[in-house]
Structure P
Amino acid sequence: MPVRRLGSTDVTVTAVGLGCAPLGGLFTPVDPVTATATVDTAWAGGIRHFDTAPHYGAGLSETRLGNALAPRDRADYTLSTKLGRVLVDHEGQWDLWAEPNGKRAEFDFSYRAAHDSYHGSLERLGADRVEIGLIHDADDHRDAALEGTYRALAELKAGGRIGAIGIGMNSTDAAADLIERADFDTALIAGRYTLLDQSALDRLYPLCRERGVSVIAAGVFNSGILADPKPGATFNYAAADPRMVAKAQAIAAVCERHDTPLRAAALQFTAAHPAVASILVGARNPEEVDDALAMYAYPIPGALWHDLKRAGLLAEEAPVP
């Protein structure tokens, strides 16, 4: 598995990382044994970057990831987690998380909350450090995030407690604004450079390259539609518009003509942009990890990309493998 460096730091990530939101019970429960087996399968496949957040299952993802990685040598893998939310008491299910655990996450971008969040993550992960700290979903809280969370992250980096700092968000405009206003090493961007959405091409990715910010690309399937573009599929965590389903099906038809699974094209397209250091694949069981790794390595004929562009299904300026 190729390894890439983030920005000008010494932090490295594998070309494919494991997104651990599903291990926190995103949409459906995941039992702890399956969570551990999922991480073990990723490890066996060469993955050494694991991304999580307190928001994911109100700490469940971090706890399960920490338990799964406990037997491993801490020097052999890279952890990323996020700051910008704190856990508070809550009874019952909340938001998209299917496993109530007495907590929920709420926004807090203050300096004190950032330090509390960092130490809480270390405790749940059973770790003495994380390599990557990301400001999480600060789209509507940019000033507060820069005044509080960013200041805390910069101090943690200066003190050697975090190796690389960045942002984790979905909005290209908000991400670009933050990158222009502060000094980041990496940007985890979900769903904005995919077969269906190449909005990161306009401003964000050129800015990242200009500023030396390494992109970690997540949401390569746009929350499901690019894995299985059937009516009722989800796009960005909501029911997909029929026009979006039709476009995904048209892309899938081109892939089929070239004997290529849509999932393979989705993964490899996102990974091909020179701004991207790593892609994250979310998985809730070992089978999904195995499938993602197989699709990442699947041989795709160059004519497929030519046909997608000729049909107007892919931006002409988009880099392809």
Structure Q
Amino acid sequence: MILFVDFNIKTELKEQLKAAFYRVLYRTGTYPAVNKSWKEKLKRYPSDLKTIKHFMDQTYHRVFEVCDDCIPELFALRYAYIQNNRTEYIWLEDGSYPYFRNTIDVSGFSSNPAMRLIRKVFLKYLCGLGRFYDFKGTYMGANVMLKQAYLTFPGKQRKEYMLKDIVGITDEEFKNGLSFMFPYKVENELLSGSVFIVMDKLDVYKDLSQIEYTMVQVIEIFKKRGKMIYYKYHPREESALKALTNCKEINRFTGVENYYSASLNRELIIIGIKSTGLQNAKKLGFHVISIAPIVHEDDENVLNFYRKIQIQVITSLTEL
């Protein structure tokens, strides 16, 4: 496993990864935030490529990749081919991305056409990536070498992925995987019967004032019912909602799936707007509610996907 660290990874999780994989290589990702700039990334690339090439010294029959628009990952595909020209390349689902667009792409794909051309000429021809820099579009998983995709909700993916050979990750496989990765206890375990508000990065939402206003009402409704209310921010969140101040904050640096895994046998109500955390909660069998239409996040692609996987999408707080 080659993992670019985009979040704070606990020692306990590293131990589980070590047990699950033959070898694990950690490379600097976008955590902490100072590492996100292109200047910092370019500084790291020579060392990344040299280390990854040395690490990939065996024959690989299948290679799973997530961010096929990132330079080190593209070179990893090529290194695998050098070891075995019959290697199969598979795209592994990245959160909500195959189902709807939750953010604006910030990779080389989203730059203007001139910059994309320069990047292509440099990497494909001058750096020798060749066929490994051929894409069918400007979305993750568009690399022509990635002919297969593993998805948690097969059949619900966007049209861009319909032509791929799709392999579904079953509910049981998903649950077992999380149970293996997160066997340890979490601080502030969620009480059965409680409400868990799961937030994505606040800067992906259109109307924070409406979210503040709505959350005040949501919290009031459930407190009147005697419910304990927890909330969790995205691990990279740097802002806050005043409406959540009087509720119990869960450690934002601990993956939400860690809390889900620790609560599999408990009745929880998961509430959010739009985020990977909602679909993962549904995959695990929790009661999930999206208030997206109420807070002006009424993208039909998002709402249709949620309805297809039976997330309760409400248009009025009277439905709570």
Structure R
Amino acid sequence: MGLGGTAFFASLATVLAVVGAYLYQKKKKEILPWTWEEVGTVKKLNLYPLKSGHRLELSTAECTPVGLRQTKEDEQVYQLRDRGLVVYAEKDREFRTARTYPKMVLIDVAVHDEDHLAIDAPTMRTLYVKIPSKVDQKESIIKLHQGEEIYTIDCGDEAGSWFSRYILGTDAGLRLGYHDASRRRDLKKAHKTIFDYYKNLSNNSAGLYSDLTSVLLINQTSINDLNKRIGNSSISVDNFRPNLVVDGPNIEPYAEDTWEWVKVGDVVLRNVKECTRCILTTINPENAVRSSDREPLKTLEKYRMSNGPSKAPIMGINLEVRKTGFIKVGDPVYVARSE
């Protein structure tokens, strides 16, 4: 065999080795655990129809690839999705949140009928928003964290004026965007540094307008321990805006950090990242008042700092939906580690 043939087969062997390694890792990633350990039960199920808005507490939820959704038993004509609505600025098309405008946490969203949502906030008349479609409304691109470009359907001028008056006190400046779940986000493009560090994170982890992933889980005993550390504190789990709250008599505080897999009913979730926390946790979700002492961030910064690129305090875990299904309050929660 000549040098050319030898080089060819050497190159082919290299390619096959690379492809084989990729397929092995892909298959390994897709394998779900066989054995599970029961750790507690689902204490709360929260859905946030509007990013930075008020929570909607559910007794049952459908867990879809992009996060929680109401069930038809709960709301027959239309089912709200988690963080399926977002407020953004008309001028720069960047999203706006309660981090800057705390009063946003008081905005409630409900289903009015098969074609309309009802949106309420203190001192404001009820806004009835026609559920938009790509046929009727303009598609657009807005920006989330790190300049991530994400698809939205604008909800119209009346909605824009309503949100502008409530949040800014002006007749214009803000718009309301809606996601119909027809497209997935390209997280990796805008969040490369995070992807390089968290190896289980993928584009399939993304929610609709969530900061990153589709599901956020918190262990209630972690909140209990945090309150003890703060002293004379009644910080609520809702300050952290989780979708799933797990509780149980034998769960240690922060045990969720070690749960690589979580199973509830038929739903299987993969722990892809600890949840780094921001100033939004200092806002009381019931009255929109920001804490004057920066709690709970101040205490978390003393003992719960991430080693990742964000260098921020952590509470709870970000999950990717690996198997869809339904979750009910009171369901047993099982966890597993990778084999």
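Given that relative contact order in percent (Cα under 8 Å, 6 or more apart), derived from a single structure, equals 18, which label among P, Q, R identifies that structure? It traces back to P.
In this comparison of P, Q, R, the computed figure 3.7 for distance in nm of label points 7 Å out along Cα→Cβ at positions 32 and 240 is attributed to P.
All of the numbers you see were taken from the coordinates with simple rules; none came from a lab. None of the values given here were measured: they were computed from a predicted structure. Cβ atoms are built from the backbone, for glycine too; each structure is taken alone.
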